[in-house]
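Throughout, read-outs are computed from the coordinates displayed, never taken from laboratory work. The structure displayed is predicted, hence computed values, not measured ones. Cβ atoms are built from the backbone, for glycine too; each structure is taken alone.
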Structure 1
Amino acid sequence: MKVTSRMEAASQGKLRYFTGKKCKNGHIAERYVANGACVTCNYESSMEYRSTLKQLIINAK
């Protein structure tokens, strides 16, 4: 992957960019231009939220 700055990616209209640096959780992955969040962290957070929400729905029945 090509190392790109957030500003450079934004000016090119891209949704993600790659810094080559670790995020706060140790992932070396692309980041979103909109908020700078790590793609892998965002995915893991989404999966955890979906799992929690699914359990809440199951328990409510």
Structure 2
Amino acid sequence: MTDFDPNGVGIANGNIFGFPCTEEDADIVIIPIPWDATASYGKGTSNGPKIILDASTQLDFFHP
């Protein structure tokens, strides 16, 4: 991740937070699994992983 600028703009590249790394280079891999089976009150929880991934590029990193 030598190319990563924590103060830069988040890039929607399909990675969480827009991190510039590949699956092969990653130390951990987050697998988003959409699941609606346990929601007895309605549907839509299966959209959660995609929404989290989409919103993750909007977060700002701060390290004093």
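Overview of values
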{"read-out": "Which entry (1, 2) yields the derived value 14.5 for mean count of other Cβ atoms within 10 Å over residues 35-42", "value": "1"}
{"read-out": "For helix-only ellipticity at 222 nm (-39500 (n - 2.57) for each DSSP H run of 4 or more, over all residues; to 500) computed as -15000, the structure of 1, 2 it came from", "value": "1"}
{"read-out": "When distance in nm of label points 7 Å out along Cα→Cβ at positions 11 and 43 is computed for each of 1, 2, the largest belongs to", "value": "2"}
{"read-out": "log10 I(q)/I(0) by the Debye sum over Cα atoms at q = 0.17 Å⁻¹ derived as -0.61 - corresponding label from 1, 2", "value": "1"}
{"read-out": "Label whose coordinates, when relative contact order in percent (Cα under 8 Å, 6 or more apart) is calculated, return 21 (choices 1, 2)", "value": "1"}
